[in-house]
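What follows draws every value from the coordinates through simple rules; no lab data is involved. This structure is a prediction, so every number in the text was calculated from the model and none was measured. Cβ atoms are built from the backbone, for glycine too; each structure is taken alone.
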Structure I
Amino acid sequence: MKEMTEQELKAIFKSFNRLNALIIGDVMLDSYYWGGVSRISPEAPVPIVAVNRKESRMGGAGNVVINLQALGAHPILCGIAGTDDSGDLLLRMLKDKKLPVTGIVRVKDRATTTKTRIISHSQHLVRIDEEDDRVIDESLSETLFMRIKEFVKERRIDVIIFEDYDKGVISPPLIEKVTGLAKRENIPVVVDPKRRNFSYYVNVTLFKPNLKELREGLNSAVDPHDINSLNAAVGKLCKEQNIEIAMVTLSELGVYVNAGKVKKIIPAVIRNIADVSGAGDSVISVAALCCALKLPPADTAFLSNLAGGQVCEKAGVAPVNKEQLIAEALEYLKTHSGKL
């Protein structure tokens, strides 16, 4: 890697502000109930939570939107929501953030994916999921694709992100249509995959599974402590699916990147971990913007890894803090002779 100056690093983050990112995927509503526990229920041996605060946030692909906006970019979300109260709330949240809502297709008789977490004294007690993860039908998928196509036609899209949570929005035909469109328009495609569609993501710019997803997708016991194991498994993946850059998040071990001659593990920065929820969303958000700017793969992996680690220090799902990320990257430059 070549040396980078402080001015060059700051210019990268400033360039985020001009980027338009199109996010396709499973949008969710994250609901939180916070309270205190002082007794056990007489009805069953479970704690009684006296709720003192409630909050709802956009989750899933919506959390990627929040991260991208926090980084200064201009996100456009394409997905589906039910015609229920949770779907109404999601659209209000997008409008409150002055983001377009025309990419959201409303669907009758389908619940908006909602995850409700009950938390007491920073302890996550239980999560309640409301969802319908059936793959959407061909007609609905075509409606969604036409909206995606309209955004690509009407706006300058710098990067397309597939944010796949296996909730039924993304299907192989949709992947094929979008990647074909992106190729014709010379738009990089970045993927945060899950198992169901893992092998259908071909001809993409950057593919970012975590270790569990990599093992499930390849049906292989990849050893994250063995660089040769990673090189063999991920190298085969890149070849078979024509992936330009593979970036595998390895939790406390950091990030493994495989791109041409670059094959290395970038260690995680030591932190006080509070909650790993949403870390992958921050990683993919930074990675996508770096891809749009055509940064070197190792630099992309480093900055993405730094962002994922940062949000793990916060309880609950929280977006990356751009100023903190810049400060941490600058500090790293100073202590490593200008090399990320």
Structure II
Amino acid sequence: MDPSARSFLDALLRAHGPSGHEEPAARVWRGYCETFAKVSGDRLGNSFARIGPAKGPATLLMGHIDEIALIVTQVLDDDEDSDGLFRVRAIGTWDAQVLVGQRVLVRTRDGIVPGVIGKGPRHLMGGADLTHATTINELWLDVGARNAAEARTIVAIGDTVVIDSPPVELANDRLASRALDNRTGAWVVAEAVRRAALSGVAVPVVAGAPVLEETLMDGGRAMAHAVAPAVAIVVDVTHASDVPGIDRGTTGRIRVGHGPVLTRGVGLHPGLYERLASVADEHRIAVQVEAMHVEDSTYTDVNGALDALSGSAAALVSIPLRHMHSPVEVCSLADLDAAADLIATLLTTLTPTDDWNR
């Protein structure tokens, strides 16, 4: 992976960007894209990077930039013997079991404040409390405040909280971090457009980093309406099935380090899938295939933008991911590079006369 692209990925993963509060991560994405594209934003916080001619049938790439997180909802009063603790609730979907004992970073008006997520110690539990699954309602945020009055001077209601789990490289070119879902997708679409710009494109191409996918899904919908693309490719993560306990009848055989995943199924254009598969075969880019078997959702911005994409050819390219929605998500750097190469190569083959009618 190119060193500048690798540094960009690292900066994206370290940036604070909960769903609905994506500004720091968006600044990193826009700053990188400004070196090769025309960059803009909108009122929701979506980011756009445009290359190619001004007119013609546009191609839109979307990789959402928001991450799951927590939000501060209450300062526990001193008469509850809290000594300056806070209650938090989820932004997006969490398994509360992975939050216990985590170090966190709180984004406040005055900057980033470190803290930890606590719960009652096992030594003081009894009966069913020893075996039942922890809920977020039972957890608290501790930033070291001595009392509720001091706590209110450090953290405010509505401040957002991310896990302090920076990226770390594992063996065999694997990467562990929070927010791989879906800073990897945001990285791929930006990097694909950068690589395509080196060769040139014959149609307008827009890389997009939509907001709000983990919650309202309105970012991708608004982006698709704004661009009105002929072709739309969403880049997100998918569950790797190379870990214990996975029902492969649901996921298929998806492995980290064996290439990006092309999806076939509901709402996706078969011709665009075949075009991507053909490019992969011609350029010897390893890919995997999964089936979209769900009836009501793709659980990506394909679903959020389907209304806006009516009349467009839509595809889903995914990065295999272990331990999804946890502080230690794991992917392969080679899979990211391959996804960017695949999409960049496709972009250079698109023409204004391509016919996507079925």
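From which structure (I, II) was FRET efficiency 1/(1 + (r/R0)^6) of positions 21 and 293 (r between Cβ atoms, R0 = 35 Å, to 0.05) calculated, if the value obtained is 0.60? Here the read-out was taken from II.
Each of I, II could give P(r) over Cα pairs in 20 Å bins from 0, in percent, but the derived value 30, 53, 15, 1 comes from II. Can you spot which of I, II the value 16.2 was calculated from, given it is Kirkwood radius over Cα pairs in Å, for residues 45-108 alone? Derived from II, not from the others. For FRET efficiency 1/(1 + (r/R0)^6) of positions 197 and 253 (r between Cβ atoms, R0 = 30 Å, to 0.05), the calculated result is 0.30, so let me know which of I, II that is. The structure behind it is II.
Out of I, II, which one gives 29, 23, 16 for semi-axes √(5λ) of the Cα gyration tensor in Å, for residues 69-260 alone as computed from the coordinates?
Values: I: 29, 23, 16; II: 38, 23, 15.
Matching structure: I.
Match the computed value 2.7 of distance in nm of label points 7 Å out along Cα→Cβ at positions 77 and 269 to one of the structures I, II, and report its label. Attributed to the structure labelled I. Identify the structure, out of I, II, from whose coordinates helix-only ellipticity at 222 nm (-39500 (n - 2.57) for each DSSP H run of 4 or more, over all residues; to 500) was calculated to give -12000. Derived from the structure labelled I. Name the one structure among I, II that relative contact order in percent (Cα under 8 Å, 6 or more apart) of 23 was derived from. It must be structure II, since only it matches.
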